[in-house]
Structure I
Amino acid sequence: MLSRKNKLILLKLLSLFSVVRGYNILVIVIAQYLTSIFILAPHVPISHILFDTKLFVLILASSIVIASGYIINNFYDREKDLINRPQKSMLDRLVSQRTKLTGYFVLNFLSVVLASYVSFRAVLFFSIYIFGIWIYSHKLKKIPLFGNIIAALLSIIPFFAVFVYYKNFDHVIFVHASYLFLLLVIREMVKDLSTIKGDLAQDYHTLPILYGEKVSKRVITILVLACILPTYLLLTQYDIGYMGIYFNIVLSLLFFFLVGLWLSKAQKHYLWLHNAMKFIIVSGVFNIVLIDIEVILRKFL
């Protein structure tokens, strides 16, 4: 049996993991490596990618910046989260605001130190990224639609770091990026629909608050339809192997997503839609391996 002190320590560790959303960071790390192996550097031996010290440092620095970003976002959204997600918020409160702020500065400093191992340009890149996350959490997230777009851009910047590292400028990469970007914007906008109560309490000027849920649903519908274009291009213009199965399924899921969107009225419905969009994004990460099955056989056998 754990003592009371050990239970408290365990709860605080769980709280810290919840604050930095460790599960999201793990998915991003996997996504960066899979993108490197199957999209950015398909002809590079897998051992060279997995044991590339500079790539590892770039991905580690990205993960640390993302963790610090979740911390500062949690710091500013403390009261809002208490309304929208009371159970998670109570767990997050086990870590004090002072500890969160200290952790934020320590992690940012550590990420810049790690980036210095790669190059001065990496230091500059991560410094700008850190500032971008802070200004978003402090100011930009309250601006309707623009805040959603900035949140989506900040989410794909870690992939941009790896993209620049490999200097691969193939068109297919930009099509993949536009597909992911649109899904992320949709997810952010659905999130706004699910957090209206907390946003109202904290005077957040989100699209559903300023113009109503119908207008927000119309914008989301336009974004979903726009998402069909990069999906169609990936299916018809590029060789994406068995990942085409994933994109065909996504087209069907997006149709049901739109039906569910227009039928939804309560917060729990929007939460389901938000989770559905997360499922599409995360499953897309793991389906990257289907682009070229031969790569797996060639690199592992």
Structure II
Amino acid sequence: MADHTILLESGTNELEIVEFMLNEHNEKGEAIPSYFGVNVAKVREIIRKPQMWKVPNAHPAIAGMMKLRDKVITVVDLATTLGKNMSCLAPDRVIVLEFNRMMIGVLVNGVSRIYRISWEQVEPPVRAIESAYVTGMVKMEDRIILILDFEKIVGEICCMDVLHEIGHDQLLEGAILDRSRHRILVADDSTFIRNSICSSLRAAGYNVEEAENGEDAWNMIVAKLSHCRAAGTPLRSELDLLITDVEMPKMDGLHLTSLVKKDDVLKELPVLIFSSLATEDNRRKWKDLGALDIVTKPDLPNLVKIADGVMN
């Protein structure tokens, strides 16, 4: 997993995923695996299930707490979240994830391998039992790997605000700042995260359009550019700001940013990257791609503040 950082600075539209399994029995008593994936960039380490301690009055999907060297972290029973019966095949591995400035463990049955793939291979999810927690699917020769929305999972299980909403004082400021004449395009594959971003920006007074992935966002931007050229108007009459996630099916936010910045007209469009992977090292790399600024999830108030700075 040492070279995944290359993918986060190059805008190659590639990613590496760790494939892991949750196994359950069918009516014949046979073990049936379900395959899931998570971006390598979120994986801190993979360990055998250690001794754990129960948390009183915790959410049913919290398996307990464990000690990892000098840290105590929460461990999530993913099978409970996804409604899988694991009574006969108890998970014995823990994937330690780090994102959104937090560290959390996830119980799984096993980890198979790492795949390097293009985001073009990641398709938006179809309706399925786990669809509320799935942001993408990768079709392999003999199975389908589901990419999970861990921001949503952790937010629901831990009963915490994954995204800090803007406050009343900012809404009052919106009455002074005329945000209604500014247009923002938000690209994020997580319905949960995208709705939170867009509702907060709209509450602040901005006109907001939505894209479910980078490819959709790029097509929308190209269409706006074509319309402006035909009408002889500047791009800012159609779009003032692009806010994009990094991890998205079809086209990731880094490749989207690089396409925007390579175009002679679009390069003037400000791009904000809003990501759970926004470490200090990644911030530097993403700015090298042309991003105006990077906001670490879940900092919605700062997102609005930066948007205000762009518009004024």
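Match the computed value -8500 of helix-only ellipticity at 222 nm (-39500 (n - 2.57) for each DSSP H run of 4 or more, over all residues; to 500) to one of the structures I, II, and report its label. Please list the in-between numbers first.
Values: I: -26500; II: -8500.
Computed on structure II.
Consider the structures I, II: one of them gives 12.1 for mean count of other Cβ atoms within 10 Å over residues 28-35 as calculated from the coordinates. Say which.
II
Taking FRET efficiency 1/(1 + (r/R0)^6) of positions 132 and 180 (r between Cβ atoms, R0 = 25 Å, to 0.05) as the criterion, the largest value within structures I, II is that of I. Ranked by mean count of other Cβ atoms within 10 Å over residues 212-219, structures I, II are led by II, which has the greatest value. Taking distance in nm of label points 7 Å out along Cα→Cβ at positions 52 and 284 as the quantity of interest, name the structure among I, II where it is greatest. Structure II gives the largest value of distance in nm of label points 7 Å out along Cα→Cβ at positions 52 and 284 among I, II.
Identify the structure, out of I, II, from whose coordinates relative contact order in percent (Cα under 8 Å, 6 or more apart) was calculated to give 21.
Working: I: 21; II: 17.
Computed on structure I.
Throughout, read-outs are computed from the coordinates displayed, never taken from laboratory work. This is a predicted model, so every value here is computed, not measured. Cβ atoms are built from the backbone, for glycine too; each structure is taken alone.
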